[in-house]
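In what follows, structures are represented as structure tokens.
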Structure 1
């Protein structure tokens with residue numbers, strides 16, 4: 001069994017690679033800029049007794065996605081699980097939002113999910129695609145991240161369409177994490193964090209490993225399809 005996780009050198013993606021490797025999957029680590037972290041993860045995974053391969057590819061670049069898919073086909077033959085995790089955020093005030101930044105977020109978070117799904121599906125006989133969206137794509141909105149929120153809402157819509165397109169052989173689901181302890185969130189203000197914790201029934205942020213566990217569990221439950229699943233610790237009213 002082979003899993004491809006995009007944006008998997010750090011954070012949720014890294015935790016997801018480790019989860020699947022511990023379950024006996026061969027893994028493909030995708031990165032764009034974090035080569036050193038990807039190679040270190042590759043070596044860590046190989047010590048678990050499974051195959052691992054790191055591939056550089058910008059998921060928003062069609063040629064690079066095609067090349068990544070061809071490498072995987074040559075090395076592994078097929079993909080059984082695709083986790084579209086790669087994503088970026090550029091939080092600013094509304095006045096400081098730029099078209100270039102907005103476009104870049106859509107290119108990576110939304111178009112990247114489409115491109116990898118399109119080409120990876122060509123080497124998936126049967127299997128599952130898990131798209132990493134966010135509660136920001138459902139009902140958790142912040143003007144500072146309206147571009148990110150829009151991209152994650154688009155991922156949810158894309159999930160429904162891909163589930164229809166790839167049925168019945170490839171299942172497609174989306175996971176919507178709430179706050180997670182990742183590098184992306186390490187600069188948050190303490191006062192802001194305190195206010196956000198008050199909104200969560202479990203009164204804490206998730207760990208990347210908890211989100212990875214959810215992704216894995218969704219992928220192995222073979223009758224979950226076209227589902228949008230929140231993993232946010234429970235919302236306080």
Structure 2
């Protein structure tokens with residue numbers, strides 16, 4: 001299975017940090033955010049990864065190279081005008097050769113294991129997408145979608161969860177999106193939910209939406225606290 005990291009966003013809420021560098025190159029515990037995703041995908045056995053770029057996009061391939069450092073093959077899809085999530089996927093669709101593929105938002109940090117997505121029955125004829133949901137963070141307290149007990153995800157429900165930005169998709173669901181036009185992913189997912197084509201899972205591990213400088217700082221501070229806790233427990 002191949003994967004795509006969405007890295008084309010402007011990162012307006014992250015300014016001034018993103019005035020000089022694209023958000024995926026901001027550092028989390030000393031490593032660029034996008035490096036964490038590449039490493040986790042590699043650990044799951046995924047070696048062919050496409051990254052879309054736009055704002056200051058030349059910096060990302062300059063920083064990452066061809067992926068040999070991590071033992072993966074990196075391909076880049078540059079968007080002169082950012083095409084949003086589904087639009088960016090549509091532009092890069094040929095890369096996936098009509099096979100299901102993983103997509104992860106480049107502006108989240110998580111310790112989710114992508115191996116879990118390789119186990120999903122995405123090849124069932126009646127299912128088109130499988131997404132990962134997380135408990136609602138403070139900044140999205142009302143959530144996005146409802147995960148039913150039967151594993152289906154629907155748009156409305158009493159206990160909505162937050163979409164993590166991680167999922168696995170069949171390529172055909174993007175083929176009706178106009179080429180080279182901005183198009184978000186959420187409306188497409190809602191269309192599929194009406195037809196009961198989206199399954200999901202709840203991930204309760206570490207997940208952070210790096211949407212503001214304050215959230216980035218909080219995440220980096222959490223690494224320092226974890227180090228101090230390990231030292232206190234005498235494990236270092």
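Rule-based calculations on the coordinates, nothing more; no lab input. What you are looking at is a predicted structure, and each value in this text was computed from that prediction instead of being measured. Cβ atoms are built from the backbone, for glycine too; each structure is taken alone.
Of the structures labelled 1, 2, which one yields 3.9 when distance in nm of label points 7 Å out along Cα→Cβ at positions 118 and 158 is computed from its coordinates?
The value was obtained from structure 2.
Given that mean count of other Cβ atoms within 10 Å over residues 14-21, derived from a single structure, equals 14.1, which label among 1, 2 identifies that structure?
2
Among 1, 2, considering only mean projected area of the Cα convex hull in nm², which has the greatest calculated value?
2
From 1, 2, which structure was distance in nm of label points 7 Å out along Cα→Cβ at positions 70 and 214 = 3.0 calculated on?
2
The value 23.0 for mean count of other Cβ atoms within 10 Å over residues 102-109 was derived from one model only; which of 1, 2 is it?
Value 23.0 for mean count of other Cβ atoms within 10 Å over residues 102-109 corresponds to 2 out of 1, 2.
For mean count of other Cβ atoms within 10 Å over residues 94-101, find whichever of 1, 2 sits highest and give me its label.
The maximum falls on structure 2.
Taking -7500 as the value of helix-only ellipticity at 222 nm (-39500 (n - 2.57) for each DSSP H run of 4 or more, over all residues; to 500) derived from one of the structures shown (1, 2), identify that structure.
2
Computing relative contact order in percent (Cα under 8 Å, 6 or more apart) gives 23 for which of 1, 2?
2
Starting from the value 0.97: which structure in 1, 2 was Rg/Rh (Cα atoms, Kirkwood Rh), for residues 62-181 alone calculated from?
It must be structure 2, since only it matches.
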